[in-house]
Structure 1
Amino acid sequence: MIPLAKNIKRYFSLKNSAIIILAVVISITAVVGLFISLKKEVMIIDSGKKIVFKTMKSTVGEVLKQAGIKLGPSDYVSLSLSTKLDKNEENKIHIKRAVPVNLIINGQQEVVLTTADTVKEVLSKKSVVLNSKDRLEGASLNDKIVKSMKIRIIRVKEEIVSEEIPMSFKVIRKENSRLNENEQKCIRDGKKGLKEKFYKVVTEDGKEIKREFVKETVTSKPIDKIVEYGTVLNHKTTRGDFLRYDKVLNMRATAYTASYADTGKHPGHPEFGITYTGVRARKGIIAVDPRVIPLGTKVYVEVAGSTPDYGYAVAADIGGAIKGDLIDLYIDGQEAVDSWGCKRVKVYILSE
C-alpha cells in the first residue's frame, strides 16, 4: 500500500508542475502577443539617412527621443512631436536639418538658419521683398541652398532730386555827368535769382553711385544792380575850394594890367581897360589863345610853387603875343605885374 500511495502522490506532483509550466508559457505567449500587437513600425529619414525600427512609444516626440535624435530650434520635422503613431501603418518621419546662410541686406549681415530649398524660399520666409531694381549678388533666386552660402541683396533706388542754386546779378554801371569823378550812386539794388537743377540719382544700399543731370529751370530771374558813376573831374585847391572841371592844361602865365604900357591906351581913351569881348579888365579876367581856350570859358588858375593861386577867372581877352600854351593874367598894379614874370600854372577848365 505504501508504494502505491507514493506513486499516486508523485503523479499528482508532476501534474501540478506541468500545469504551472503551461500557465507560464501561456502567460508569456499572451504578453508577447500583446507586445507584438502594440508595436509600431517607424521610419525616420534624417537628412536623407534612413532609420527603421519598431517601438512601443506613442508619439513622434517619444520615438525621436528613444532613437537619440536631437532637434535644433530651426530644424524641420514632417510631423508635430505630439502626433500619435499609427500601429497599422508604417510611420514615416522626415527631418530636415537647418543650415546657416549669410544674408546681407542694406550692408548688414545676418546669419540665418534655414531649411528652405532655394534662395527664393529663404527670402520669402524672411519676408524680404525684392523691388524691381534691386540686385542679387552671390546667388540667383532659384539656386539651391548650401551651407554657409552668401546671399547679398543690393537695394537699388533711382529717383529725381533737385537742388536750388542762386544766380548772381550783374552790376550795370552808367555814366552820370552830374556826379563828380569817384562818386557813385545806387539807382537800383540787385537781387539774386534762383534756379533749380534736376538730377537722376542712383543709390545702392543708400550710397550714391551715379548722378545724371536732367534739366534746370529758372524759378526767379536775377535783378541787375544799377549804379551811376560820376564823370566830372574834381580837384581840391590850396585854398580848400572844391573844383569840378572837364580838363586841366599845363600852361605858362604872364601878367598884365590896364596901363598904357600893356594896352597902348591912356585912361581917357574910350576903349581904355576894355577887353576884346567888351568886358572891363579886372582881377579874374585873362587873355587866352581862343584856339586853346575858347573865349567865355570859366577857369581856375593854380600857380606852381609857393605863389598863391590866381584863382577863378574868365577867358575874356586875347593878345597878339598870347599863343598856344601861354595865358595872360590881369593883375592890379604895375609893380605886381613886373614882379610876376612868367610862371608855370595849371588851368582847370571848369564844368558848367
Structure 2
Amino acid sequence: MSVREVLCPFCMKVREVNEVVDRVTTVFKGEKVTYDSVSLYCPDCDDYFADEDLVNENDIRMKDAYREKMGLLKSSDIVAIRNDYGISQADLCLLLQWGGKTITRYESHQVQDKAHDKILKKISEDPGWYMELLIESKQILPENAFKRYYEIASSLYEKSEDYYLRNIIKASCAKYADNPEMTGNANLSFTKIVDVIRYYASSDAVKNLYKVKLLKMMWYSDFLSYKRRNKSITGLTYLALPMGAVPESHDYIIKLSGVPCEEKMINDIDSYYFHTSEKNYTSLTDEEKEILDSVITKMGKMKAEEIIEYMHMEKAYKETDPKDVISYTYAKDLSLN
C-alpha cells in the first residue's frame, strides 16, 4: 500500500493518504468484467475518494478488462504499436483514413470496434502491409514524416523476415497437415528444422555441405526416423524432383533465422553453403541425434552427385512420379537402417 500527499476533498487539507486497491466486478456493454480499482483513503476523515486522475485510470482499467475479455487490444497495446512504428496519433489516423481523434480516443477511454481492432493487429503483426499503407498515403503525409516512418517500418520488416518465411512455409505445407504419410506422422517443427541443419553444418564429418547435399541428408534423416520410430524429426513433406528428394518450400527453409547459410558464387552460379562452429541444437533428442549421425556416417563425405545417384536407387524415389509427394510409407524400404 503506497502513501502520497494530496488534497483531501472532505477535510480540504493536504494529507498523507493511502492508495488502496480493490478487486471490483461490474457490467460494461452487457459483459461482466473484473478489474483492480484504485482509491485513496484519508485516515483523518476515515473515508475513501478518488481524484480526477484516478477516476480516469480506473475507467481505462475497467475498459481494458472488457477489451481483454473480448479479445481486443488494450489501450496500452495500441500505444505500444504506435510507439513501435514511431508514428503520431494524428498521422496514424491519416494513414488509416480514420477520424483525426480516433487513435487518441482508443488509447484512452473509447473501446475500438472489432474492424478497427483487426486493422491495428494487422499493423502490429505485418510491417510489410504497413509499408504498403505508407506508400499509398505518401502524398498526404509530410515528406519528412513519411521518410522517418518508412525507415522505421523497413527496419521492423527486416527483423520480422522470419515471421514471413514461417507463414509461407506453413501455408505451402498446410495441405499435407492431416496426412501422416506425407508429414511423417509429425507436426511441422521450425525449431527442429533449423537444428537439424545446424547439426549437419557443425559436424566435422560432413564435407562440402551445399544445398543439394543438405536437402538429401534431411530427407534421409526424416525417413530413417520414420523407419525407426514411426515419426519424422521435422514434419516436413518431400517432393520427388529430378535431382532427388527435396522438402516443400526448400528455398524458404534455408533462409530461416538460425540457419547458417552463406551465399557463394561458383562458376557464376549462386550456391548456398552451410557451416557453423556453434554446436547449438537443443531441440534434438539423443535418439534424433543418433539418427542424424547414422546419415552422417553414410553420407557425410559423399559428394552431392554421389548422394543423388544413391538416392535415385531408393524404392521411394523410383516409385514416386516426378514432382509428387514421396510417401513416408516407403521408409520401410530405405537402404539405411
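Starting from the value -14000: which structure in 1, 2 was helix-only ellipticity at 222 nm (-39500 (n - 2.57) for each DSSP H run of 4 or more, over all residues; to 500) calculated from?
Details: 1: -5500; 2: -14000.
Checking each candidate, the match is 2.
One of 1, 2 was used to compute distance in nm of label points 7 Å out along Cα→Cβ at positions 146 and 306, and the result was 11.1. Which label is that?
Details: 1: 11.1; 2: 5.9.
Of the options listed, only 1 reproduces it.
When FRET efficiency 1/(1 + (r/R0)^6) of positions 170 and 242 (r between Cβ atoms, R0 = 35 Å, to 0.05) is calculated for each of the structures 1, 2, which structure yields the highest value?
On the way: 1: 0.60; 2: 0.85.
Answer by largest value of FRET efficiency 1/(1 + (r/R0)^6) of positions 170 and 242 (r between Cβ atoms, R0 = 35 Å, to 0.05): 2.
So mean projected area of the Cα convex hull in nm², computed for just one structure, reads 25.9; which one of 1, 2 is that? Spell out each step's value before the answer.
Working: 1: 42.7; 2: 25.9.
This figure was derived from 2.
If mean count of other Cβ atoms within 10 Å over residues 138-145 is calculated from each of 1, 2, which structure is the one that comes out at 14.1?
On the way: 1: 14.1; 2: 11.5.
For mean count of other Cβ atoms within 10 Å over residues 138-145, the value 14.1 is produced by structure 1.
Each reported figure results from applying straightforward, stated rules to the coordinates on display, with no laboratory input. This is a predicted model, so every value here is computed, not measured. Cβ atoms are built from the backbone, for glycine too; each structure is taken alone.
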